[in-house]
1. Where does the value 12.1 come from, among P, Q, when mean projected area of the Cα convex hull in nm², for residues 28-147 alone is the thing being computed?
2. If distance in nm of label points 7 Å out along Cα→Cβ at positions 20 and 164 computes to 2.0, which of P, Q did it come from?
3. When relative contact order in percent (Cα under 8 Å, 6 or more apart) is computed for each of P, Q, which one produces 17?
4. Identify the structure, out of P, Q, from whose coordinates mean count of other Cβ atoms within 10 Å over residues 84-91 was calculated to give 20.2.
5. Given that distance in nm of label points 7 Å out along Cα→Cβ at positions 60 and 172, derived from a single structure, equals 3.1, which label among P, Q identifies that structure?
6. Hey, helix-only ellipticity at 222 nm (-39500 (n - 2.57) for each DSSP H run of 4 or more, over all residues; to 500) derived from one of P, Q reads -17500; which structure?
7. With Rg/Rh (Cα atoms, Kirkwood Rh) coming out at 1.08, pick the structure among P, Q it was computed from.
8. One of P, Q was used to compute distance in nm of label points 7 Å out along Cα→Cβ at positions 52 and 68, and the answer was 1.7. Which one was it?
Structure P
Amino acid sequence: MSFKVAHRTSVPADRLPGWVERFTTRHGQLVVQYLPDALLLRAADGALARLINLWEPLPADVADLATAIQHLTAPRTFGLLLVRKGADAVGIAEGDQLVAHRISRHYVQARTKAGGWSQQRYARRRQNQARSAYRQAAEDAFEVVVPHLPGLAALVTGGDRQGLAEVLTDPRLEALARLPRRHPVLPVPDARLAVLADAVRQARSVPVELDARGAGQPPE
């Protein structure tokens, strides 16, 4: 079952059963295709929706919609790592709850418009400050997240991709870096506690893709 995506949205985990119920009411009885990484819904009027599974693959023996939705929305324990040059935020989430966290701020000099040797000196200083910030982020991840490693279902990341890559090269985080990372890198404006808490909500939300016929479905 394939279709042209006309609209993308994200549905909070606790609202997904209601979303599917409203989709059914609006478009008619569903035929469901169960895939390891998605549920494909075809309604009686032809409307199509794809519910994307960002967690462990859907079991092969799942054959009813309620059980599949439960798999997509089940509360899991997972790690979080948000990295910006000016800050990092790490944490452990159990379902919707942030049960452990640490926020660290870093000073990284702003870019300069100066030229010549002055510009090169500022660039080297800024690069050194960024490296120091990433070392601190790795330290935070090692002390806060790694102790929970055996019970983590995934690692959810956000912020600066280059920074994340540098942090995860720390040898102490080798096992952490091997955790499943099926979630896209979250675009976070800053690594603050409120942003970390919102990242938990984003990680648990279920991405939904709709074709043109189904795009009128309310997001929540």
Structure Q
Amino acid sequence: MITLNDIKNNEEINELVSGSQKQLNALGYTEHSIRHISIVSSRAGRILEVLGYPKDRIELAKIAGYMHDIGNCVNRVDHAHSGAILAYQILKEMGMEIKSRTEIMMAIGNHDEQTGTAVSDISAALILADKSDVHRDRVVNQNMSTFDKHDKVNYAVTAAEFTINPEARIATLNLTIDTKICPVLDYFEIFMERTMMSKYAAKYLNIWFELIINGTKLL
């Protein structure tokens, strides 16, 4: 079985991750490199682990999380689709069985809110893990005077905690937002689609998604 460690040690994948961030830096996007994919990988696996899914599903979720943004090396537009195809071919060359690499392709191909939705347990875990990584650490631009809305919203998030309660079957994203930098309303203007995508992904896993901002439950 191909493991997450195999993925992390694959030179081709590492070059795609590096190239993706290089391109996003040029475009002025937030961070999508090792920090982000490591969080998403760990969180996606943790979601399925806490909910009692088999070890093989957990490992596939971790792999999907680590590889989910490699399509940014091709182009930001449709990066989920190009990344899914890249991942399928690389995993095929690495010797992963067809069912497993198909599952990962499906998850990666459906993680973007513009075109995707939860289509499997792995896909749902990836969506929840990806969309919950909101924090000022993701802001690459160091000049606040030139922040766009995405920079401003991410930078305003001074603390972010994602938890999952298997007994209550609730996944919670708890954010602290500095309203001097960005009003809470701006968060919803930028992230409403991602929030609703997370809600439906949680529903696929038969759990509830709730959003708490500055101590107030908003969803």
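Readers should treat all values here as calculations from the given coordinates under stated rules, not as data from a laboratory. Bear in mind the structure is a predicted one, so any value in this text is a computation, not a measurement. Cβ atoms are built from the backbone, for glycine too; each structure is taken alone.
1. Details: P: 12.1; Q: 7.5.
Structure of origin is P.
2. On the way: P: 2.8; Q: 2.0.
It traces back to Q.
3. Numbers: P: 32; Q: 17.
Traced to structure Q.
4. Values: P: 23.9; Q: 20.2.
Label of the originating structure: Q.
5. Numbers: P: 4.1; Q: 3.1.
This value belongs to structure Q.
6. Values: P: -10500; Q: -17500.
Derived from Q, not from the others.
7. Details: P: 1.08; Q: 0.96.
The structure behind it is P.
8. Working: P: 1.7; Q: 2.4.
This value belongs to structure P.
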